[in-house]
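Each structure below is given as structure tokens.
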Structure P
Amino acid sequence: MAHITLVLPFALPLPEFAPDLVRALQAPALSALLSRTSSARRAPKADITHALPHETWLARELDVGEDGATPFAAAAMRGFGLDPGAGRWYIITPAHIQIARSHLMMADTRQVSLDDADGRALFEAAKGLCEEIGHELRYGDAHTWFLRADDWTGFETASPDTVANMDLTDFMPKGAGAQAYRRLQNEVQMAWHAHPVNAAREARRLPVVNAFWVWGASAAAPASAKPLASYAVPGWLAALGQQRLDSLERLDDVLAQGGLLVAGNLGEAALAADWNGWLQGMQHLEERLFAPLLAAVKDGRVRELRLVLSSREDLADYTTTAMAQRKFWRRPTLDSLT
């Protein structure tokens, strides 16, 4: 029988909207999973401001290293079939930065949709500039590149989801190497300014790719032995696992394997405060994920199901079993989401 940990980034809505959203959400299976539990706890708010709770949780759970809050670069490289060797690598995420009234703001990187051809074209334009100053740049997918910068130690950065739609003033990279990073950023921005990819994007009224975000620094670390499957997550996160689900129709494969399953389809709506979209995403999970998992727990195909839900600041952790689901005196409710 499988042990499954289901990680649901952004499944906890903002407190000011949570009561109304809970009333609107029709999710009896999730209600049972969150109410009839063998353990339940809310993690204290973390002091780390440069990563989201589910990101630091995953870093610890996957044992990707102690090099920082989100040291995913080396592990993600392996997932793309790249050898990090002995270098110190950063994840590079192509981004769109805009000027708000009084500050700079970076859009959610999910909204900067790039196909492989455009991603590779922008990558090639940046690669030579990186190599000129002694930094190797390698390609994972259109949204996930890797920069080797052995001398950028003590470089303090934040994950893209942490800074999405926020004032960048508090998150601009600091520490040794920050000045070199800014110089490289300026060179790449100039190369991309008149690039045909951006000209075409502008003509189609799409966000231009006018910057890159650097984060996730790590040196070589042992590969995680924990099985991980993912659904609707950024490329760097999918690269950490062995299964990337295009849909939830293949859930039986996950049930047979056990391990971690990260469902990331709520991120874009939550970061945009699109609560109607968030509700639709939760209803999709209710039908395709929560209901089948509840049935699997009750009939014994899943021995233990752990649910890890998060928001920008909070993380909640629930465990249920077939025995816990027999606690008929506990009325199923979604109050745990508030």
Structure Q
Amino acid sequence: MKQWQDFNPRQSRELASTNFLCDAGDIGLILVNGEDARDFLQNQLSNDIALIDESRFQLSSYSTPKGRMLGVFRVVQISNGYILITTRATVLPLMERLYHFIVRSKVTLADASDYFARIAVQTNQAQILEHPLLAKSPGASLQNDSVISLQLEPLDQQHRYLLLCLSGDEAIALWNEFSQHLQVAGFNSWRLSEIKSGIPSIYPETSEEFVLQMANLNLLQAVSFNKGCYPGQEIVARMQYLGTLKRRMFLAQLETGQLPSPGDDLVTAGKSAADGSGKVVDAVFDQNGLCHCLYIAQIAKAEAGSLRLLAQPDTSIRNIDLPY
């Protein structure tokens, strides 16, 4: 991928919320292949791998036996295995964890992040939407020998795409073609798009903090309650069928000059120490300096508006509707 690295598209830190493309190099990729890859992932991840093929991908997650999430993935089937798309900072810890469960399975794992150029696109422009290399519906995967094109969940009447390109030359050609019509933006524009779409990301700071229902993955069809066992399955099933969900993920806007970080504590207003009320999942500023934040917290406190950031007690949290 030397051509792509030399091209160095990371030339912009501009923020955009409509009609943009950006280098998505901060997204990480795990390649899982081998003749037992499908069964291996079926026994490890929360969703049903049998429901996808090379034309459809899915959202899924990986948890500890106690049901605490280690990662959230988009899972793509390719000709020789699967690609797990996740946050780059969690790729190596996730691979180390998965290695423990390979045992005698004919499965290999590899960090494939540097093998693909990653380009994210959000647009409603007809001349882009009609491009032959873009997948045609949400959840669809369009693949050829050098490009994997995924259409993600729509946002604000705009289509969202993630392109994985094995050929640096083809990635550069696509970039040059799209940038004639779209604003070149920084990766935080894509983080903003994911946050506003209500898609949770797991970072090292939030690893093992949340059960998948807390992160709304049951609402995002990222879990199967009919498949066989996987790590944390008993906890997830018990919460679904026997328990009452007391925490969930919210989308909020904050007027602040200090960006919260994943894992930052939320507390009941007036408290000066962490009280278990909630934690930040992800946060980013938009082009107007407004902070958009996903957080997981006790439902009663969040809906009552009684939460504050522990590090910013004077910053109010305004919940807004999630798109699902």
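A few notes on this one:
- Structure with the greatest value (metric mean count of other Cβ atoms within 10 Å over residues 102-109, set P, Q): P
- Highest-scoring label, criterion being distance in nm of label points 7 Å out along Cα→Cβ at positions 262 and 294, among P, Q: P
- Per Cα Rg over 2.2 N^0.38 Å, for residues 94-173 alone, the highest-valued of structures P, Q: Q
- Structures P, Q, by FRET efficiency 1/(1 + (r/R0)^6) of positions 22 and 166 (r between Cβ atoms, R0 = 30 Å, to 0.05): label with the highest value: Q
- Of the structures P, Q, the one that 18.8 was derived from, the read-out being mean count of other Cβ atoms within 10 Å over residues 30-37: Q
- Ranking P, Q by relative contact order in percent (Cα under 8 Å, 6 or more apart), the structure that comes out highest: P
- Sorting P, Q by distance in nm of label points 7 Å out along Cα→Cβ at positions 6 and 278 from high to low puts Q first, with the largest value.
- Of the structures P, Q, the one that -0.50, -1.05, -1.18 was derived from, the read-out being log10 I(q)/I(0) by the Debye sum over Cα atoms at q = 0.16, 0.24, 0.28 Å⁻¹, for residues 150-189 alone: Q
- Label whose coordinates, when helix-only ellipticity at 222 nm (-39500 (n - 2.57) for each DSSP H run of 4 or more, over all residues; to 500) is calculated, return -9000 (choices P, Q): P
Laboratory data are not the source of any read-out in this text; all were calculated from the coordinates shown. Not measured: the values here are computed from a predicted model. Cβ atoms are built from the backbone, for glycine too; each structure is taken alone.
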